[in-house]
Structure I
């Protein structure tokens, strides 16, 4: 959103208001957005794909260690989300964000819509956000992080938090005997009102 705002010569809050219908989508805005995105103006006003149910089956929370990562069937619930065409044929699931480890991007309660990394059949790439599992001494932590490469090309998983306790990156290769595994790619998110 920040990159689009910069390209459209505006700010992220205005893009957010346009997206939610709180600011009128004028012809000027359509032209600015289509130029910034490199698409035809008709793509901006094209009908969105119909929403489909995505079942929320667990949570992600940095620093929360447990023996099980998924909720019991009775706790799961659906959210209705429009899914981009490239992800439609793949199995999808939702995870609730708890805690502040990515609160600049995903506030508490945000639902992340994900596709398993094996189902997606893609190599993780820099700049994308992933669901990451860290295992230590038989307990598991599941969190969401953005993949970044350092100057030597080593992969790191970064939080995006204003909380000082959640600002250190996690080595994608694991630290101190921990095992780190990228489980899923985040394809979209939903924030409850």
Structure II
């Protein structure tokens, strides 16, 4: 039974880590090779697509989505979608998809004269499920060796840990001060009823 408990605990924390990894912003350094727009019909993978564009009625099954094609310094290819998040989840409040697409198109470059950019995004790339990370912002950098410190992620993770720690400490204190004494009294009464004084 102890193994089942630890499997559930491990599965819970694995889900929490996966959720944070998908939702928190990540930074990739790459050069933009192309930008395009494509008609998309989210199906079974609709969980990984943003809601319908802000300002539309959201009833259309298909919609046009912007994409940004890149090549990283290690020569890996990465494709990002460029969709508004609006007021939905994750709370990036992104409403500037068209502007971001124009910026990305302006920063295109070839292998002979690369213009490196930092692409801030969230999400995962899964070729089997046709899932793309969503680009949030693009900014030029001098080289692919630029060091990026994810300050926002650090602040969010420290804050989440502080909230978890505060709840855990209060829960243990409550259990020790209220629940354990009550259980002890109940056990004493059962013993008195069963065995007498």
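Taking Cα Rg over 2.2 N^0.38 Å, for residues 95-174 alone as the criterion, the top structure among I, II is II, with the largest value.
Source structure of the calculated read-out (Kirkwood radius over Cα pairs in Å, for residues 39-86 alone, 13.9) within I, II: I. When helix-only ellipticity at 222 nm (-39500 (n - 2.57) for each DSSP H run of 4 or more, over all residues; to 500) is computed across structures I, II, the figure -12500 traces back to II. When Rg and Dmax of the Cα atoms in Å is computed for each of I, II, which one produces 18.0, 58? Only structure I yields this read-out.
Read-outs throughout are calculated quantities, based only on the coordinates presented, and are distinct from any laboratory measurement. This is a predicted model, so every value here is computed, not measured.
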